[in-house]
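These notes open a run of structures that come right after.
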Structure P
Amino acid sequence: MARWIRLYDPEEDTWFHYELDDQDRAVRQIELQGPYQRPTTAAALDEVLQLRDHHGPAELKAYERRFGVLAEGSLQGWQDADHAAQITRHEFEALWAQARQHLAPPGPNQPSATGSATLARALHDPTELPLRPLPDQVADLLVSLNSPARLAAHLRLVHDVACQIVDWIQRQHPQLDVDGDAVLFGAATHDIGKSLHPGELSGPGSTHEAAGRDLLLRHGIDDALARFAATHASWTDAGITLEDLLVSLADKVWKNKRVPDLEALVVTHLAQATGRPLWEEYAALDERLTHIGDTADQRLAIQAAYPIHG
């Protein structure tokens, strides 16, 4: 699990603030120097890896000149450092926002206060449909990644559809052993890799799938939950569970897209659990998905109201 810490180096008169993964490696780092705690570093592992893997050394060097150099390796033993203490996520996020604004005031290609406000609206605004909120952990992560508002709206919509599907299954099939919480987390994060690959919000591409899983792992999310980012488009692969299928189903039916082979796999799981005929399970599922599809136009309009950029 992620945790947030601060350390002090009296020789440099610098406070170091870190977001650590479950192996005590730095995911994000803030450095505040001098009596006025001037920000000198606000670097993120996701951004460093994106530049390293998809750009060139010159772009990475330019990033490090602007945002500083991220610590490498494990920070195990940090508890023994001067003034070492754990801090809350909210304390870290407040410092992170201030440091990033200081080191990179919004320009034409950077997130602005307006962009941040748009993201907040996509996450929290009331809509024509009574959408259930994303888990706090997911919403906080989207904010920390400066995710596109349209991505946040999409995840919120698919998560709400997953809630409807899970609620229906738990009512209709109480004997079925399904991890509803995992399905909801998977639906809430299935496309999170598009924070790193925003071009795939408006065009084809699957790079976001593995990238999303890796992003979640780096932020301390267990692989059992991070996997949905990689499996939501691969429902025919070996080892796919009912939970994986339900995330994939929510990601299709939110816009009233019906995929017969995917639905057949879900029906097979349901029939095996209940002992009822396949046709009976299909008829019940079809009725539920048709009901969800009836409000697809409203969901598509909600998503379209939020921009990919800005």
Structure Q
Amino acid sequence: MTAALRDRKFPSDEPVKVSICAITFNHEHYIAQCLEGFLDQICDFRVEILIHDDASTDGTADIIRDYAARHPTVFRTILQTENQYSKGVNPHFAYVMPDARGEYIAFCDGDDFWSDPDKLAIQVAVLDSEPDVALTYGTARGISEAGEPVEYVGGIEHDLSPTDLKKAPPINTLTTCFRNIFRGTTASLFIRTATIGDLMVWSMLGYHGGGRFLSNLKPAYYRVHSNGLLSMKTRERQHYMTAIAHMHLAAYHEEQSDPEAATAALQTMFHHSESMMRALPHKRLFKLWRRAFKNKLLGR
């Protein structure tokens, strides 16, 4: 049966083809548009929407509960009572992806949204027919809190080899659909505690295939606002977070006995470290690194 997801009711024993994994926190003004984009998807396979709310203090959780009540065979919710991100926990690796039942995973956070009702159908068709492709993705556009177009530097818009993916290139996260390599596994400590989780995912997928850019996908919309995890950070902070992420990647690649990928990750780390050093007094820089080792590498 091919129909919009909003019109589907799935039997409990039907296998899940795609898990839409969404993270949200205080997205009361955006979450409905995000969820409507999910429910607009037209497909002939089972989709689950696995959504994690990180103890929002506005009405986000109530909106999620309402949608879940209206679509009980589609939604699965994780509604925290204490904020996990502030404790150094990455909800994607700790809660969402380990619980994703789909053969494939699609990412989109609660303040972003999709505009293409055929998005998942197009991506699943590629993943089903091309086993050497681990990740599919498209274009993204920036949008303000008020819904107006804003300048946004998106991710790569071409195909990527497995070696390219291991280097964790910038990809439009909200457009991705990829093979679920997380079922029945526990991610490495270096992956779970990284500062930018999606970079870790792309790199891990490089051990399973390449990336396919799909120009026929309509753009997805990335919300640029004051509470955004990365978009509104200073350049100094972005370099810091990216450098730490690639330091974790280097350690992960060493675990995988891939010295070439580890060396590439260290080179990227040094590049961003040099940018930080030009912008920061050394005392401030070393303070940031000490904090990263304490809170991230030691898992505190």
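Values quoted throughout were computed directly from the atomic coordinates according to the rules given, and no laboratory measurement underlies them. Please read all numbers here as calculations on a predicted model, not as lab measurements. Cβ atoms are built from the backbone, for glycine too; each structure is taken alone.
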For FRET efficiency 1/(1 + (r/R0)^6) of positions 180 and 204 (r between Cβ atoms, R0 = 35 Å, to 0.05), which structure out of P, Q has the highest calculated value? Q
Of the structures P, Q, report the one carrying the highest value of distance in nm of label points 7 Å out along Cα→Cβ at positions 4 and 196. Q
Kirkwood radius over Cα pairs in Å, calculated, reads 19.7; among P, Q the input was structure Q
Candidates P, Q; distance in nm of label points 7 Å out along Cα→Cβ at positions 52 and 188 computed = 2.9; producing structure is P
Between P, Q, which one scores greatest on distance in nm of label points 7 Å out along Cα→Cβ at positions 100 and 252? P
I have 15.4 for mean count of other Cβ atoms within 10 Å over residues 140-147, calculated from one of the structures P, Q. Which structure is it? Q
For which of the structures P, Q does the calculation of helix-only ellipticity at 222 nm (-39500 (n - 2.57) for each DSSP H run of 4 or more, over all residues; to 500) return -16000? P
